[in-house]
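Q: Below, each structure is written out as structure tokens.
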Structure I
Amino acid sequence: MTTPTDKRLIEDYLPIVAISAEASREKAVRKGHISTLHLWWARRPLVACRAAVYGALVPASRFVSNGASNGKKKSLGRANAAKFVERLCKYPGDPKVIAEAQRHILEAHAERLTQETGKPVNLDDIEAGRAPRPKVLDMFAGGGAIPLEALRLGCATYATDLNPVAHIIQLCTLVFPQKFGRPDPDDELFDQRWEGLSREVKRWGNWMFSKVKAEIGDMYPLIPAPATQGKRSEVNGSLLPEPDDVPPGYLVPVAYLWTRTVVCKNPACKATVPLVKQTWMCKKKGRFFALNPTTRKGER
């Protein structure tokens with residue numbers, strides 16, 4: 001909880017219009033963005049999360065000058081804050097600006113630690129590990145946007161979520177890149193750790209597939225596909241059946257699409273009609289796929 005003398009920037013002012021504009025631009029970015037890791041329906045823009053974390057940890061007084069009247073101080077402070085936050089909240093971000101934001105956060109944290117403990121704490125103490133970094137806890141982290149930006153800004157970050165899919169996304173976003181990411185040239189154990197992770201992912205993926213197949217495999221029977229002309233269907237990924245498990249001329253269903261239906265009112269028809277708004281599955285250049293619903297006369 002903040003005191004009247006410790007008002008954070010997020011409580012006073014953030015350039016919402018500029019942040020929103022950059023967040024909209026970020027949504028169009030695909031290459032290298034964490035949104036491509038897994039489709040998460042509540043994905044938050046990284047630049048907005050960066051602004052929220054920075055604004056929650058830096059005092060509003062940071063940008064207030066000392067040589068003006070109170071009214072003018074507030075106005076200048078907000079203008080200075082807007083300029084910096086706009087520079088900070090660009091995707092993917094300028095490393096120099098991010099480093100400056102880290103310094104702002106750690107200096108503010110050092111000042112708070114000094115007041116709380118009664119012992120002098122400075123930026124060097126935190127960077128050297130002699131004093132703790134600011135902690136950010138996200139108990140509903142979802143796709144991991146907030147904890148990712150907290151890590152980027154130099155905080156000790158804790159993230160969790162009740163959804164196991166979200167938890168896996170968080171591990172892939174926050175933990176594995178640090179543990180198994182770009183190797184240190186002097187790290188002789190990197191290859192072993194990376195191979196160990198790959199083996200574990202494949203082992204548990206195959207275990208999960210075998211369990212699911214045993215329970216609901218009968219609901220996904222192979223589909224005859226004469227158009228394949230006796231060739232085996234292409235099955236990619238270790239979580240699907242190996243190509244040798246699929247007889248030639250068959251395809252493997254991976255999902256069902258459900259829709260409400262009505263019975264045709266024509267007495268001579270009485271077919272079951274699916275209620276779908278449109279049947280296109282993909283309409284990209286060179287890739288056109290559509291559903292082809294078929295009904296059997298008199299069957300439901």
Structure II
Amino acid sequence: MTDSHINNPKSPKYYVKRWLDTRSGELFGKIAVDLPAGNGITSEILKNHGAEVFAFDLFPEYFRAKDIECQRADIMSGIPIEDEKADIAICQEGIEHFSDQLKALKEFNRIIKKSGKLLITTPSYSNLSARLSYLLFESETNKQMPPNEIDDNWMEDKAVSTEIYHGHIFLIGLQKLRILAKLAGFKIIEIKYLRISKGSLFLLPWLYPWIFISSYCRYHRNMRRNKEIPQQVKRLVYSEQLKMNISIKNLINHHTFVVFEKEWEFNQLELRTGKPKVDFISET
């Protein structure tokens with residue numbers, strides 16, 4: 001099938017394809033889950049790299065890839081696949097539509113093997129332009145209204161499904177995505193830089209000094225709090241958040257593309273200490 005977006009540097013599909021192409025050898029013979037699968041172009045790329053593809057979508061009627069079955073699935077109700085089945089899962093332009101993002105990430109955790117990968121792309125809610133737009137009108141961009149029942153009801157075709165495909169009601173920034181993924185048992189291994197947000201680049205010289213100073217002040221203030229938590233645990237968590245917030249690439253990145261790795265089952269880690277639960281240790 002053809003999809004002009006995979007050759008368009010303005011589309012996240014272009015960068016997902018590039019990421020997959022550079023790991024072609026790693027994908028051969030692996031189990032890959034594509035949800036939401038959309039028109040199927042990413043499923044097709046995965047298959048061409050030798051992966052066994054399981055494609056799911058709330059509206060599989062729009063799936064066009066040949067020789068790949070796309071099953072209807074609502075991640076809120078669960079993905080119809082066995083535990084720890086997948087080596088890699090791709091959630092491309094999906095998480096901003098999920099009403100319960102923690103539940104969705106836990107479901108991805110359930111189906112992904114230990115050390116398996118989860119790719120998430122979503123509109124950036126962390127670049128400077130998006131932050132300013134939210135400040136001015138709680139909207140995604142300076143051209144849009146905030147989420148509402150007119151613009152964010154993207155699909156309500158009772159002839160196809162009783163489900164409603166919501167728009168960008170549940171946009172998520174990097175910091176929130178990080179903690180929800182951590183709660184679900186994932187860690188960030190890479191944040192991909194895609195392309196410049198021109199509005200964010202314009203705002204950078206004016207806002208960056210304040211962001212930098214404020215971020216470091218908060219970091220040092222919180223390092224002195226919660227004295228019962230080991231310093232190395234606090235440093236690990238807070239420094240990751242600090243680096244994300246003062247990263248110029250993140251502040252001007254037009255789109256979010258994060259690669260996660262499954263670190264734990266979501267119920268196996270005491271997050272405040274960074275150590276596995278005792279019952280998990282005894283089992284192993």
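Q: When you work out relative contact order in percent (Cα under 8 Å, 6 or more apart) for each of the structures I, II, which one comes out largest?
A: Details: I: 11; II: 18.
When relative contact order in percent (Cα under 8 Å, 6 or more apart) is calculated for I, II, structure II comes out on top.
Q: Could you tell me which structure in I, II was used to calculate Cα extents along the principal axes in Å as 57, 55, 37?
A: Numbers: I: 87, 56, 35; II: 57, 55, 37.
Here the read-out was taken from II.
Read-outs: derived from the displayed coordinates by stated rules, not from any lab. These numbers were taken from a predicted model, which means no experiment stands behind them.
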